[in-house]
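What follows are several structures.
Every number in this text was worked out from the coordinates using simple rules, so none of it is lab data. Worth saying up front: this structure is predicted, and the values here are computed from it rather than measured. Cβ atoms are built from the backbone, for glycine too; each structure is taken alone.
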Structure 1
Amino acid sequence: MNYITAQCPHCKKELQVPQDAEEIVCMYCAQPIHVKSLLSESERAKENDYQRLMDEAFSLLNEEIFTVKNGLKNVKQNVYPTAFENYRELISPALKAYCLAAPGNDEAPDFFAGILFDRFQKKIAEDGIKKESDPRLFEYRYMIVAFTVPAMLEQHTPAAEALADSFLRIWNEHYPKNPLGKSNYETISSGFRKKLCFITTAVCSSLGKGDNCPELNAFRHFRDSWLAATPQGKAKIGEYYLFAPMIVDRIDRSEKCRTEYREIWETYLSPCLKSLENANPQQCAEKYEEMMKTLEQKWLN
C-alpha cells in the first residue's frame, strides 16, 4: 500500500494517508477527510516546493561560475585538484538545491540544464564569439569538460547524472562541430601523464604493439620536443588530454572497437608517422588535429 504525507485540514496535524482510500478519519481530531482533496493539496505543496528550490538554485548561480579564467593553467597535475575544489564549492550550492527539487519531476534536468546553457551562451555572446570556428570557444569547452560537468557528477545523485546528460545533449545539438563528452574528476585527475598518447596507446595496444613500441615513442617525442614548443601546442595537448579519454571509453564500449582502431591507424596515425619520418612535424600535427575533430564529432555526440 502506498502512502502520502499530508496535513489534516481541520487540526493541521501531519498524517500518513493511504493513496487508494476515498475517505478517512483523522487520528488526532476524529474529523472525516476526503482523501482526494488531500492528494490535490499534497500535489500543490510538492509543486510549490519544487518551484521554491528551483528558484533558489537559479539565484545561487553567480557570474563567476560561467567565467573562463586560466583554463589551461588550471588543468595541470599540481594545480587541478585545488582549482576544481574551488569551482565545485562555487557551483555546489546551486546544484544541491537543484538535486533537492528534481526527484519526481521529469522536466527538472532539461529545465535546469537549459538555464545553465543559456548562462554560458550569454558569456559567449559577451565575448563576441559568433562562429563555432572561433578558437575562443575552445576555452569554454575546456572549462565545461574540466570543471562544470565533473562538478555536476560530484553530487553523486541520479538527478545530477540526468542534469549532466541533459546539458551535454543541449550543447552538442547547438555546437555539433564542437561536441562535449561526459567527464568526471577522477578520470581527469588520474590521467595527467598520458596526454597525447591516450588514443595512440589504445590503437597500438589494439594492434598488439607494446607501450614502449617505436610508434608510441615517436609520437611522444613529437609531442614533447615539437608540438609543446609551438604557439598553440600546449592548448592542443590540453585538448587531446581532456577529450581523448572520453573518446577511447566510447570506442571501447562499442561493438566495433578493433575495427575502429584499425581505421584510426590506417587513416590518421600511419600517415602521421610517415610525416615524422619525412621530417614534416607540421603535417603530422595537422593530420592529428583532423583525427581529433573527426573522432569528437563521431563519438562525443
Structure 2
Amino acid sequence: MTRPRAPLPVRRLGYAAFGTVAPAAAGRRATDAFSTTRALGLRPDDVVPLGARRFEVGGDPDVRGGYLWGGPAREDGPVALLVHGWGIDSSSMQALVPPLRALGYRVATFDAPGHGVASGSQATMTQFTRATGAVLDALGDAFGEVRAVVAHSLGSIAAAGALAARPGASVRCLALIAPTCTLTGVLERWARAELRLRRPVVAEIYRELRRRNGVPVSHWDVAGLGGDLDLPVLVLHDPRDDVVPYAEAEAVAAGLRGARLEDAPGGHFGILLDPGVRDRVAAFVTRHASTGEEVIR
C-alpha cells in the first residue's frame, strides 16, 4: 500500500516551515519527491502487450528487458526504438507501433527504471539514460540495426544522452515529441509551481541531485548532449502544451544540427495519440531511415 499524499496546500506549507528551519533536510525530502516516478504509487500488471514479445537486456540492473513487435530473425527488418517520458511507461508510446510496423520495422519499447513494470518508485536521469543505452546495445546485438529512435518528453534527454555516448550507433534519425530540453528547466518549473519552494531548499535539491546522478543538473540538456549528433531530428510540439513550454522545443531545435521544429496538436500527452503526428513520424522515418528494402506489412 502507498501512503496517501497530503493535499498540495498542506505540502506547500510543510515545505515552507521545514525549509526555514532545516533547508538541507527539506532539500533531500524534496529531491525524493522530484525523483518519484509513480505519483499515485501504482504499478501496471506485468502483461506483454498485444502482438509483442519480450526481449532481454543485459548489463544494467535497472532495466530487465522490453517489448518487441516483429520477428526474432535479423532478416525481419530494422528496429525502431520508442522511449517514453517521465512518470508514464512504455504503454504511452504504443500508438506509434502500427505506423512503424506498416513500414516494415520491428518496434521496441521498454519501461525505464522505476517506471511501468520496473522495480522501484524513484529514478535519476543517469539511470534513465544508462538504461536507454543498454536497450540500444541489446537491440543492436540481437536484431541488427536500430535505425530510428522516437522519444517523448523527458525521454528526449535520455535518448540524446544515450546516442551521444554511442557515436558509432546505426541510428539514422531521431524524432522528439513534446521534448524537454533541460532538466534544469523541469526542476525550476516544478519547484516554483508545484511546491513553491524557497531558494535555499532548491539549492539543496541541486546539490542532492548532483550527488545521486554523479553530474550536475545542467549536464542533462538535449542540446548540450546532442549538439554533435549528425543525424536528422524531427521536433513536434504543441504550442499550447501546458506541461512543457513550447520554448523548450525551440531550444532543442536551435541546439541540434539538422533539427526541424513543427507544431502539432494534442497537448503534452494527447500529442502521442494524434493521427497526424503518427503519420508525420512515419513519413520522417521513411525519408531518413528506410532504404526501400523494407516490406510493407
Structure 3
Amino acid sequence: MLYSEADSHYFVTNDNVKLHYIDKGQGQVIVMLPSWSLSTAIFRYQIHDLSRNYRVIALDMRGHGQSEKVEYGYKIYRLAKDLHELLHTLKINNTVLLGHAVGASIILCYWELFGAEHLQKMILLDRAATPLSNPKWSKEQIKSFGPTSDAATVMQLYNQISSLGGEYYQRVLLNYMLSKSISDKDKQQVHDCSAGLPNKSAASLFYDNYHQDWRTMLPNITIPTLVITGRGSPISLSSQTWLSQQIKDAKLVIFEENEGGKHFPFIENPHKFNQIVDSFIQTPSYA
C-alpha cells in the first residue's frame, strides 16, 4: 500500500485552493513534486522506501491527484507559491526538494522567488533550462539549452490537450517518455496517475511550462544540487550536462538506457534511484 489514511493531509492556499499532500516517515524532510498531470502516486516507490529513513512529503499540485480542481492558477510561479505556502504551513526548514520535469521547473521558480528559504538541497530530474526553441539559436546553443519544441507546435498541442478528447494527447505524450521495456504494471500506473487533471487546466500548465527560461538564473543557485537524467530521455543529455555545469558544484547522474534511463528512472529503476537520492542527502553540504 502506498500510504495509509493517516499519511494523507490537506491545507488551503492563500487563494483558497485545497491541496492534498502525503506526509510519511520521520527525520530529514524530502518534498517531492510530480511532473505535469501526474499525482503523488507516481512516487510510490520513493514514498515506500525512503520514508523508512526520512520524512517524505509529496504534493499534489492544484488540479492534480486529490487536490481541488479549480480553473485558475496553472502557472509555474503560482505552483512555486503553493510549495512555499506548504513549507511555511508545516514550519519545515532545511528541506530537500525533489522535482520531476515540471516539478523541477517549480523548484527553479521557487529559488528565483524565495531563494534558500526553507531549503537545504535540491534534486532536479529531467528538466531543460528552456524547453522552447528559438529559430535564431545556433546548433551549439540548441545542444546546450535543450529545447524540445517550437512555438507553433506548442500552440498546436495546447489546442489538442484543451479539446474534448485532450486526455488522448496526454496519453500519447506520456507513452513517448516511457521505455519500451517498462512493465505493463508500471506503465498502467503512470497513466493512472495522470487521470483527473481537467483538459483545460492541463493545457494551461503545459503552455506555461514551455515558456519558462531558467538559463540566466542557474548560476545564482548556491545550495547543493543533483541533476538526474537518462541517456534515452527526450530531454537531451547534452542539455542536462550544460545545466549541471551552470550550477556551482552540481552533481550529474546519468541512467543508461538499459537501466530505465528514459524520462521515469524513479519508476523504471527505483532501487538505484532511491540509493542515489539517499547518498546525495547523506553527503555533507558544502559551505
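Taking Kirkwood radius over Cα pairs in Å for each of 1, 2, 3, which is largest?
Result for Kirkwood radius over Cα pairs in Å over 1, 2, 3: largest is 1.
When FRET efficiency 1/(1 + (r/R0)^6) of positions 33 and 169 (r between Cβ atoms, R0 = 30 Å, to 0.05) is computed for each of 1, 2, 3, which one produces 0.10?
Among 1, 2, 3, the structure yielding 0.10 for FRET efficiency 1/(1 + (r/R0)^6) of positions 33 and 169 (r between Cβ atoms, R0 = 30 Å, to 0.05) is 1.
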